[in-house]
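Here, each number is a calculation from the coordinates, and none is a lab measurement. Small disclaimer: the values here were computed from a predicted structure and weren't measured. Cβ atoms are built from the backbone, for glycine too; each structure is taken alone.
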Structure 1
Amino acid sequence: MAYTQLSDSQIVQLASQGCTASDWSGVSVAAGCDLTRIVRSKFFGTVRIGDTSGSHVVDGVELPSGIYDAALANCDVGDHVRISRIGSVVSNYLIDLDVLIEDVAALVADNDATYGNGVELETINEGGGRGVKIINDLTSQTAYLQGMMRHSKAFNEKLQMLIDAKVNDSRQEQGGVAQGARILHCGTIRNVNIGLKAYVHGVQLLENGTIMSCAEHPTEVGEGVQARSFIIAEGARVESGAMLDKVFVGQAVKMGKQFSAENSLFFANCEAYHGEAVSLFAGPYTVTHHKSTLLIAGLFSFYNAGSGTNQSNHMYKLGPVHQGVLERGCKTGSFSYLLFEAHIGAFSVVIGKHYANLDLSNLPFSYISEEEGNSKIVPGMNLVSVGTVRDAEKWPKRDGRKAPDRRDLIVFDVFSPYTVEKMRRGRDELVSLSERVPREKISVNYGGAQLSRLLLKKGAKFYSLAITKYLLGVLMEKVKAALQAHPEWNEAIAALKPSAGLHDPLAWTDISGLITPQERLAELEVRLAGGAIVSYEQLLSECKSLYDGYRADEWQYIAEVFAREYGVSVENLTKEKLLAAAEEWESASLSLHGMILDDSKKEFGAFARIGYGLDQTEEGLQHDFEAVRGTIETNAVVQKLVSEAAAIKERKEQFKSIIAAA
């Protein structure tokens, strides 16, 4: 944009409108700058002002663009900008076109600031040693690599070099307010970059941070927020008195209602209200909504915290050095408590207070409760809960990210090689225990919890049903696709041979939302430590390759496990074996489905009607309940489950027809 210095007459005009300058020669304007729209303002250093035409809506009133009652120092002001009622100064900022800055105490930037980039957060372990440096392009995967992959010095040194390079790239001589951003009724904002179309209103203090935003999903930071050393990603909404200190807020995160967080990471679609987080690694879909809830020094994802949830990471010996892992999909009930160290298996529910160090990672989908001070576990019970079904369906639907680049890589599958392999290990351990534990023994200790002998075979059965449903269900789909691509039977069956080339297809890991073989992660580690990955962008590309290769790697896992479970390789399957597999899949699926359906119907039993129809007849009670809750016949979730039973049978018959016709 071309600017011209002010003429003598223009200086006189501005002075007559109450404007002053430390040196008028430092003030220049663009063509289209209407000087009548610059009133009662002060200029220091070099200030360039664009076209002042246009208007902005402020609190429901349309007001003209321009500069009113403001002090500007060393700023570039783009076209159609309105700056008004500044308490002290707008200093050292590049302000893009169509920006609104109204009633702000101060907006200032220092030279060579990094705007939150490079701040190191002591995540997962409050005592230190798992620091994660935040940058604008941080993902749940690259944060995990920083925080959890501490075993290799060479890997960590090279990873930090890539991160530090990004931090250096973020250094700017001036702060930025991007096109279309709105900043209203705010306190002091210092060293904060504000992104495209971001809406910042009523904040008390923002210092050393970046508010990323985009046209597709503007970011909002609202009333009462105090944030220091932070990065807030596109589409996030932080409001109503949230207090942040050294925090990364990911895409589409919702946070507010006096929630406080320090040294914590929140990735895609997390929700955090009322409670507190300290040294928390909140992977995608971590949710905490209640007061008196503390999440501290742990690794979580797809997690839901009940009210009053709490953990201890301090034994009052060597400091707060303990940490916990709740694998994806866990829930904690109201006022639940965990003593860290603890490792809870995927999709488990924790109820009550647990004073033993629990290690239950090989028993996923379990209920973990407390009775008379003792931890007890019911293995696999959550496999037949309608809540687990709802979770599996809701997460993909609730992905609120609208930014073109969804940085966190998320595999949503509830049943995956990661969870199914844990179920296989759990099944085998339970079967082994059932054979070894004397019949007179009531329970055994497993990973710090009491496990009833009578539940050993039942838990193994739950796991077996789920394993069968998963393995054979994917197999049937793969065979169906192969026959569509290769009408000849031999060619179709030969095409089932996996192509992923894994040496150990059984070992998998969850990189904060990205499920991948451990072998792939080890390969990435070697490449990075050896210098083959030379930029952060290349690292992101490597992570994306893991994500893109998930289905091929999953198929090799299924082929390997199928061969181990059934004694035949997938490329040697016969029609008879596939027909038998379809029957077994149907049986396992209907068995699990029936238990889930029964569980859903419990929500309409007598206990569920206790609080209804007060002081009414039994008939009135029933009518009141049905008016509010509906009936089994009208409930959408239950009826969907009912229809799925027929769909299971239909899928099996369709598969048998395809095999018969091949």
Structure 2
Amino acid sequence: MFSLLYLLLAGLGLGFLIFIHEYGHYYMALKEGMKVEVFSIGFGRPVFSWMRDGVKWQVGWIPFGGYVKITGEQADDGQDPYEMKDGFFGKSPWARIKVAAMGPIVNLVFALLAFSILWLSGGREKFYSEFSSYIGWVDPQSELYAKGVRPGDKIISYEGREYTSSKDHATSAMIGDGSALVKGEKIDLVTNQHVPFEYEIQAYPHPRAFIDGVTTLGIFDSARFLIYDDFADGTENIIRDGSPMQQSGIQPGDRIVWADGQVLHSLRQFKHVINDGRALLKIQRGDEILFARVPRLQIEDFVLSPAFREELRDWQYASRLDGKLIQQVFIPYNLSWNCVVEGPFDFIDEDDHAKAFSEHPYSDIEAPLQIGDRILAIDGVQIKKAHELFERLQEREIHMIVQRNSERSNQFEIEEANNAYINGIQWNSLKKLAASIGSDTDLDHVGKLHLLNPVKPILEMDFPRTEAESEALTIAIKRRKEEFQAIPDPVRRAEALRILEEQEKSLIVGVALQDLTIKYNPSPIWMFAHLSGEIVHVLKSLIVGDLNPKWLAGPVGIVQIIHTGWAHGIMEGLFWLALISLNLGMLNLLPLPVLDGGTICLCLFEMMSGKRLKAKTMERIILPMLVLLMGFFVFVTYHDIVRLFTQWF
């Protein structure tokens, strides 16, 4: 019901923008003494109409657009339109310019007025991640990752354009010649050291997108808070019975900041830590005590000497573990009985070797172990003998550190939220608390930082759900599989099905984490200028061929955008109305014959040359452009519908 209401509001919103645009033309035409014959919202045959003050008011059955018909705009019976004193062409070029310009001007004024209302009302509530300049996740296969850019680092600009929101990560790859200059800072959170970087990065097909033309530079997410709190709509966020997090000790308001050796910056990173299969080891290297995240791998993947294979069987027997040895997991290192590293294993498949020993490890904590390293603890449990390590490797436990009573205010503006995100945590205290894991030092908290009880992840499919939820999940997976099986490209189809299977087998800890909500409230002048600049940037990219027009939103897409805006509240709906009004105003000022800007250009030509264009000449100019515009209208509407059905199914 609410969806239908928001859809109705979206239609009314678009109709309102069309109405004020056309009313601008109508008002100025009357003011200049022109006779208005028809005021239409929509095109085609009227659904209903009425007469008022000599003007036919109507609503057409094609609701996307509108027009005001002024006497003389279309010559009748060969009559010269310039001879019609109360007609459009019967007035001076300057009068015609005012009539043509008033529609776009009304749209621009409405946009500025709406931005002002938003500003005066305190702005919109948004999630921090939408405007955070800190990175939440970098594709490990990307060029940026290979150059050392990691979650927690900061993006300053793309192609010289200052970073303003998370959509810049996508548009910087989609708009341009296939590469982008990326500027930012690599940040050491403990030392607060900021090292500037500047890389020319080649865009590549997004590995998680299955639509032609979607590219990325490698940054998938902006940083966000990971807070255990009620949902944004006020619904209580309850940890269910049987959830791995049930006995963790997490409390409402806790912000998860660290898991298994990594400072967390996004949900995607958190899921990666849970699912990457690495064991958290505490090792001794000389006089240093260090953490290491080492992959757990199937023993059948290793090339083992007969002697060490027998050693592993002894450790399995000592651990009282059933099953075949090759079905167990181990780390890719030859160890002594007292857990001293003697060297790495060889692999049957070289691809497995590349995965285990990445050329570009996430950080020093994932660098290969060195000969002579001694393993002191695994997943927070101290060990002394290799069979203890063998036993502990067969199960996975996650250690997490939370900041208790973290900031949950929705009154923060973006700079305050950035400060809370980075400076709200005592990084040296975090380092101290993390170092206590797997040691004789018994710490459960340092200041506001608390160490949760270890958590054993479970398969997502094993998560406790109601019968209705399980049925809905099964149906959703089935539909998704059918959608992926319909992908024409066999390579993309196989990759999509692989990712879906990977998601079905993914591990979870069973907690829904919320981002911090902030007040986004830039000044109306800044908002107007910034968004106008973005529109100009997109138009320029279209003209020079740097942007495929299929990514533009047509009428169906615009209604969908407004619908989504209303669903998020009045202020969000008002923002999207303002943005679309700004687009309508600027687009109609383009110097194309069928648009208001084209009419203005023809009038300026007449003023400067002193020559009037003949009616036939104007028809020859306008009709081909009208055909092209209608073709473009059909093109973007088609892609709107394709995207809409892709989302539904």
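For structures 1, 2, calculate distance in nm of label points 7 Å out along Cα→Cβ at positions 53 and 285 and state which one comes out highest. Could the numbers behind the result be given before it?
Numbers: 1: 5.1; 2: 8.2.
Comparing 1, 2 by distance in nm of label points 7 Å out along Cα→Cβ at positions 53 and 285, the maximum is at 2.
Thinking of 1, 2, which structure, once distance in nm of label points 7 Å out along Cα→Cβ at positions 13 and 573 is computed, gives back 0.7?
On the way: 1: 8.0; 2: 0.7.
The value was obtained from structure 2.
Matching task: 0.91 is the computed value of Rg/Rh (Cα atoms, Kirkwood Rh), for residues 189-276 alone. Pick the structure from 1, 2.
Values: 1: 0.91; 2: 1.06.
The read-out comes from structure 1.
One of 1, 2 was used to compute helix-only ellipticity at 222 nm (-39500 (n - 2.57) for each DSSP H run of 4 or more, over all residues; to 500), and the result was -10500. Which label is that?
The correct label is 1.
Using FRET efficiency 1/(1 + (r/R0)^6) of positions 389 and 461 (r between Cβ atoms, R0 = 35 Å, to 0.05), single out the structure from 1, 2 with the greatest value.
Details: 1: 1.00; 2: 0.75.
With respect to FRET efficiency 1/(1 + (r/R0)^6) of positions 389 and 461 (r between Cβ atoms, R0 = 35 Å, to 0.05), the highest-scoring structure among 1, 2 is 1.
For relative contact order in percent (Cα under 8 Å, 6 or more apart), which of the structures 1, 2 scores highest? If you can, show how the numbers build up before the last one.
On the way: 1: 7; 2: 17.
Biggest value here belongs to 2.
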